[in-house]
Structure 1
Amino acid sequence: MKHDLTTWDLSPKTAIFLERHPEQLPALAEAKALPPLPPGYVPQVIEVLFDDVPYLRSVGGVLIFSRDCLPDYQPGCVEYRLDDQLAFFQIGGEVVVDRLGGLALVQGRVA
């Protein structure tokens, strides 16, 4: 399926990145079509990926996996997956998907 990036209101730089990484488009299109996560939602599994590579995984609030990276590493894209759902995706400084609106705050931090 061809995705029309012109309807996503992206900067030219971000659109070029996605054109170079078309494998990302189906998941992004699906996530953009979903509503924000429900109010009070507390995920059991949180995963953070840099450039489509897992760097952190937390289950039930316990960090079970982390990968080292260089202090000055600047990933091309950052993805947050909550309970195996794409919840947030950023390319450089531009947010492409943000479904985090309903996340619960725990001790003043996003859970």
Structure 2
Amino acid sequence: MKKTVSYKAPIFIVQMGKVGSKSLYASLLKLDLKNPIYSTHTINQNNRRQRRERLQESYHVSKRKLKKMFPVLAHEKKVSKLFAKNVQKNPVCMISLSRDPVARNVSAFFNR
């Protein structure tokens, strides 16, 4: 007898910038896995808050203005909440990418 699993574990790609996460995300989407796929730089609430505060200080803007300038902040908050909700109830797949730090920093420098 074949067992059918209706639950498709969400896939969370969590990584630092400039490590190829967009390529991985696009490749997973092309596979049509039927699993929800999310990509973010952080799922930790404290890290997100510290990052937001640093950006606010750097740009001297309100929280509301900052959200308009950096829509990725709202995206990361949403993914963070989805992760917290899912990981408590069901299994999740997590992919974390890394890269040689020197090569990553050189790439980030020339990508500005």
Structure 3
Amino acid sequence: MSTQPIDLTVVIPPNPGKADKVVELLARCVMYSKSNKPDTLRYEVHRGFKDENGDLEEFIVRETYVDEEALNQYMGGPDVLALAEATESGELIESVKVVDGKPDAE
């Protein structure tokens, strides 16, 4: 298990007409990470400019955890599981893209 910080960027394109529900789920994830998970160093949600992205609605989530154990604990939270269920069912989100990485310059 990695003891190095984990940086993730997640691209979430909601299904047509489902952006507001996805925002609600993401807001719950933000609150969960801020109130329950001190080992979550960053959890930021950004909304792409639909009119500048070919009418494509996307959310970008930037996450940093102190280590792999912190990531695993966060992923087991009820709000995160609700977001995962929305993805697995295909009801709100068809698929997500997760990019593992680390900052280029420190």
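Throughout, read-outs are computed from the coordinates displayed, never taken from laboratory work. Keep in mind that what you see is a predicted model, and the values were worked out from it rather than measured.
Have a look at 1, 2, 3 and say which one yields 13, 43, 34, 10, 0 for P(r) over Cα pairs in 10 Å bins from 0, in percent, as calculated.
Values: 1: 13, 43, 34, 10, 0; 2: 12, 35, 35, 14, 3, 1, 0; 3: 14, 47, 31, 8, 0.
Going through each structure in turn, the value belongs to 1.
State the single structure among 1, 2, 3 that was used to calculate helix-only ellipticity at 222 nm (-39500 (n - 2.57) for each DSSP H run of 4 or more, over all residues; to 500), giving -11500. Show your work: numbers first, answer last.
Numbers: 1: -4500; 2: -16500; 3: -11500.
Comparing all candidates, it corresponds to 3.
Identify which of structures 1, 2, 3 gives the largest calculated value of relative contact order in percent (Cα under 8 Å, 6 or more apart). Display every interim value, and only then the final one.
Details: 1: 27; 2: 40; 3: 45.
That would be structure 3.
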